[in-house]
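Each structure below appears as structure tokens.
Readers should treat all values here as calculations from the given coordinates under stated rules, not as data from a laboratory. A quick note: this is a predicted structure, and the numbers were derived from the prediction, not measured.
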Structure 1
Amino acid sequence: MTDHAPASNKLLIIGLGNPILGDDGVGWRVAEGVNHIIGAGFSSPYRIEVDCLAAGGLTLMERMLGYKRVIIIDAMTSSNSIPGSLTCFPLHDLPNRHSGHINSSHDTTLQDALQIGAAMGATIPDQVDIVAVETKENFEFSEQLSPEVARAVPLAIQAVLDFIRL
């Protein structure tokens, strides 16, 4: 990262997922939509950067270092929600939910990774918010989103923009 702006006005938006696993790519689609709006002159007090990742845990934590705020967009599966529905919540509420890449079965949780980073003296974000799009459990190789999840993309973009304005 070459941007040396003070952390106090830096906001990172991360779309998580895998763009070739169908609905798991929803985080990338939303991030791309947000990036388009920001590039068209969206006004914000933050210096905003948008990125897409297919990793969680320590890799995700490392990407978040040096930012005041982070907004993460990811697929989420839960037994009692409808595909395409949105859930927005702060990171500290994550233990009660299952989100696609924020917590990895092959790595530490994002919360633990952030604690490790803080213990090592890294500048971790003061605020991390999640915009999760409900998906079905099964991800097939495809670059297409299901119709239900595709309909949620504009709503998720708006949710991210609303978080930026907070």
Structure 2
Amino acid sequence: TVSGEESQLFEVAEYDLPRFQVDVGLPPFALLSDTTLSGSVEAKYTFGQPVYGLVLLQIGENVDTIDKCNVNRKVTEISFEIKGKGNFSVPLEDIRRSVHLNEKKKIKITAFVTEASTGIKLNGSSVITYYGNRYQIKFLEMTPAVFKPGLQYTAYVSKTGILN
């Protein structure tokens, strides 16, 4: 065409829908002072029924560039059976063996669910961010930028939660 666009009709002869869906449920954030990381894995068929099978949970850094450089990233792995939904709790000391945790570190939790009856394996993942403190303190714009030793100084701050 004049605009450089071209169109073509085609027919999709066959399309495989995923048999089931895997979701990893996590809290909105985690603290470096926590002793465990807890969450849930839910696997449901497309029509809503629960999936029975085995979960392999991998916990590691949320860094895709490591994988692209052909470097094996360290992960913490646990496995458990699932009947639609299962909860997990992993000691933070186990996670620290594979991930250096610090302020604002993002951790990726991937659940590989293998369906018991067919052996079909699908996965889902979620990311959680670790913080050093539950609150953030910010200086407001009205706070004077200059501090003069010996004189009274008033600072204006706001305290907010991590997610605010």
Structure 3
Amino acid sequence: AYKRKIADEGRLFLDEFQSIPRVFSKYPIREARKPYNQNKNRYIDILPYDYNRVELNTSPGEHGYDYINASYIDGFKEMKKYIAAQGPKEETIDDFWKMIWEQKATIVVMVTRCEEGSKVKCAKYWPSMEEETASYGDIIVSINECKVCPDYIIQKLHINHRRDK
């Protein structure tokens, strides 16, 4: 009975979500749909709008290298205060850390598990406690501290760019 109730609530939630008018469909999503960017998207229906997507720094003429599935979100009286990004795929972890570095992000909040049920939701984009340090492209990530709580984990990470070493 409990499992059925939970399943029913999930269905009801999905029904409610799908009933929300698609008011944002007027904004183009061209970059995310380009052939060389499609494999960087975890889901085909969760894509950043062109007007508020985060662009990675690239050299002129490098097609697709500026794309990451991430969008700016305005804060209270502050434009582009936050960034919402998909959980990185294995092949986009380097881009994820490049974005963190370029945008000078100081806090990363992950609101999913790496796997939920049998579905991969996010690649593990941080070093393990055993590794302590790992390189992701030009970004070096080290674990300084880890606190495990019943429902969440807080990790303090330190990042450096390879050129600053």
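What to note about this one:
- When percent of Cα pairs over 24 Å apart is worked out for each of 1, 2, 3, structure 2 gives the greatest result.
- Between structures 1, 2, 3, the calculation of relative contact order in percent (Cα under 8 Å, 6 or more apart) yields its largest number for 1.
- Entry that produces -9500 once helix-only ellipticity at 222 nm (-39500 (n - 2.57) for each DSSP H run of 4 or more, over all residues; to 500) is calculated, selected from 1, 2, 3: 1
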